[in-house]
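Read the figures in this text as sums done on the coordinates, not as results from a lab. For clarity, every value in this text was computed on a predicted model and none was experimentally measured. Cβ atoms are built from the backbone, for glycine too; each structure is taken alone.
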Structure I
């Protein structure tokens, strides 16, 4: 299997054959869903509701790490935290077909949350508080930790080693990222001593589905060990005052189920800076996958890198300022 284009042989027929291999009877309807890192399909089932089949990107996680993700999903589900666990078919949740690792889920719909009202933010906070209460009760052994050096130094090096950035920006990019990494060096070894627990890992609004019953996750693809604030900061928007209001609402719900150490607020802007650096590296690493040039055509344009550099400089100024606080 070509690691740069791992899905070139995952045809609709291969998807149907995979589901047949675990005892399901697909009716031939295959709809590709929005996913880049993995490949996800809604598949019609004869005399039953459609299911969702997720084919994991080869080489990204070990089988043991995926099984641990599934076990965490079931642990949350049994605690009545709204997460969709994979189906256990033939006594297993992880399967293989034609070289692909895959799992099957019930189909659950929903919309991205607006979180425009305090009540919605409190509801989201309660959801995450319940998730972290379960997450803090045990530990991962296979999923690994949120790694600041991987998100920062290694991601920066990946970008500089490629051919995407125009030459006239490369030195400026190297300089500003070096300044950012120097500014946040205090948190690189161990996240500033923050408590580590099992977290979702990539909790932005696009990864949350909302229905009349409230928010839920449909998978835990990025779950790992990390600080609690990683699952909170990406839900915030706007300037400091707006973030302060939104975070106050989130924590009003969150702390009904799980305590939150206010010292972790100092990690918000370092985490944002690392995500900005890592995002470009992630696209660069996946560029040979045909889905990525189609989804991110602007990545190869000089204008993107000019804007990215400007955004990093603005973030450096934020890092030089005081961290977000909530007051007494």
Structure II
């Protein structure tokens, strides 16, 4: 019997188009002999539809989820959802909570891990408690900046210093991020970040290399070889990430073995500390001294076959079609395990 996999794509965040590309690749990789794909488009306004028909995920009478037509059409049974959504309103625990409420298994991290990893400022708190090194940072809120910018400026200077980077706390793909070379640039950087999020994270600008590790859940959990992002320009902005030819990836990275081992070890620790599941891409800085600093953890990274995560896992011995299938298997197994603990 074929498994019915609903693939969620699009979404309300500024990463809508990135999600569509990732979802198209996932759909193409799912084995049609084993899988019935149900593509569900989420519009930039948040409306769900299948081929233009408005739908919603709802609990079924038997306790399992259904995709219900809002236009009077028949309900569709679904075995698992693959939420190929990036950024807020998809990767931040909101959709995961809806799926939990409806009783639908899904691929990837749960509600708490998704929310923590999406909120870069909150994730830093987890890293601190776990003793995982990360660049110096502090948080400034839009309300604080509007009422008392002076103390905020003083805190940034003391806790972080300059140069720095300013970013929305709960967004991805380098949207809303800008360099802050000195104190005079802080105001404009915060104003840009506040267009996307009322909470901004200011972080010390690290002079060094940007490397990444892919994590795939299972027994055992797999940590990929370390990959290094290479690019031309001053920093790894949105255009550098997504314009072809602007960046590259070297896997494995040309790092001392001890440094690479340290990054992989910290990636596994962060995955465990945040109670993540399914998959993650963990991003690091390597300073000239060799110190490895964890930047962030992405619970649903870009997911085309040429995306960083997929390339890392391919070098780890898991080609893209197998990766997609294994993630569906992991999601179903996780839901079955969770049912053991429900009254």
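Sorting I, II by mean projected area of the Cα convex hull in nm², for residues 161-224 alone from high to low puts I first, with the largest value.
Between structures I, II, the greatest calculated value of mean count of other Cβ atoms within 10 Å over residues 113-120 is seen in II.
If FRET efficiency 1/(1 + (r/R0)^6) of positions 49 and 81 (r between Cβ atoms, R0 = 25 Å, to 0.05) is computed to be 0.95, which of I, II is the source? Traced to structure II.
A value of 34, 24, 18 was derived for semi-axes √(5λ) of the Cα gyration tensor in Å; which structure in I, II was it taken from?
II
Which structure, out of I, II, was FRET efficiency 1/(1 + (r/R0)^6) of positions 169 and 305 (r between Cβ atoms, R0 = 25 Å, to 0.05) calculated from, if the result is 1.00? The read-out comes from structure I.
So if we calculate distance in nm of label points 7 Å out along Cα→Cβ at positions 137 and 273 for every structure here (I, II), which label has the highest result? Display every interim value, and only then the final one.
On the way: I: 3.8; II: 1.1.
Going through I, II one by one, distance in nm of label points 7 Å out along Cα→Cβ at positions 137 and 273 is largest in I.
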